[in-house]
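Presented below are the structures under discussion, each in the form of structure tokens.
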Structure 1
């Protein structure tokens, strides 16, 4: 029997920009429960984006460019493990995109987090950067294993 679907609590939008997406980004940037620090980092980069245009639109474009459409999942068939390409659910697309953007910013050392995160979001909005490269590698892996799609659930 399958386990029941988890009821997820809806996230309230952040007070400054009124966007659920910004609230999610704050939660991904947050470490060790320090939400005020995470808010300061995210609001700082969004204020910097105001000179380039609408900050939430830049963030949305970056996430759209990083979201994977297809990924591989391991499936055991007859004693062998196959990497089976499957489409990615909408909630997971957003979670992966935010995780990859924040992870790429954290991997760069030597600069403040605001600078690193701003650079990564701007690069992702232009279709460049480490997070977009990660998405491309996931798509390439799925394309290479396309022969195993008939094993999909």
Structure 2
């Protein structure tokens, strides 16, 4: 009898990257991340569910907002480049986030902007420089078919 367990696979943290389409000098690869690397979080709904008299009607949205967070190594010049960009222009444009999974494709976000910079620890115990962006992620492509 063969082993009934499904192979679990592996995650590769070195794959994680943030590519800025129009500002390649801000591209982030594994060697520039702090300890926490990156996260992406959906905001709001991908579809609305609108009540009717006898039920509800689904109304898929063509996009969903996402928060993109990543933590740069603040002891490297790339952290200062991101700070300079925030001070100059908070509009970043399109970005591509490559995940730590060899089978999960990248996420492409449109019209990204800075949200904020979270707390920066300056007591010499953390190398993280946090960056928070918000972008638009296309969903429900079947709406356009």
Structure 3
């Protein structure tokens, strides 16, 4: 069994969000934040430089947003495991994100425990849908490809 920590990249345009989640995630023994990025462009660059196990990607950022960054990364690395982390809880938007290849969706209303669980599940190849999105969650099943 591999005991290496899960390598994570945080992509969010708010420094305080990245710093807070980095600190909380790194307080767990099995997660290591290897890089941060403040927008989609630098997130794409960081992804291919660090090759994380899981990328946590905000949707709404200046420049190319999370949806376009997701699309670009998945086009070059279909196996990328990207967890979208956003304030947006619009079911249609979330369905588009999942159809584009996101490995999961977590709302910013969720707690740190949910984020840790989401990272672990996505790392294991499972699809993660925030428990606040129960109707959508019941429509999704199985593992990610």
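Brief remarks on what is shown
- Mean count of other Cβ atoms within 10 Å over residues 72-79 derived as 10.6 - corresponding label from 1, 2, 3: 1
- Structure (1, 2, 3) behind the derived value 1.3 of distance in nm of label points 7 Å out along Cα→Cβ at positions 48 and 120: 1
- A value of 19 for relative contact order in percent (Cα under 8 Å, 6 or more apart), calculated from one of 1, 2, 3, originates in structure 3.
- Structures 1, 2, 3 were shown, and Cα extents along the principal axes in Å, for residues 32-87 alone at 56, 30, 10 was computed from 1.
- Given -2500 for helix-only ellipticity at 222 nm (-39500 (n - 2.57) for each DSSP H run of 4 or more, over all residues; to 500), calculated: source structure among 1, 2, 3: 2
Where a number appears in this text, it was derived from the coordinates with a stated rule and is not lab data. Source: prediction; values computed, not measured. Cβ atoms are built from the backbone, for glycine too; each structure is taken alone.
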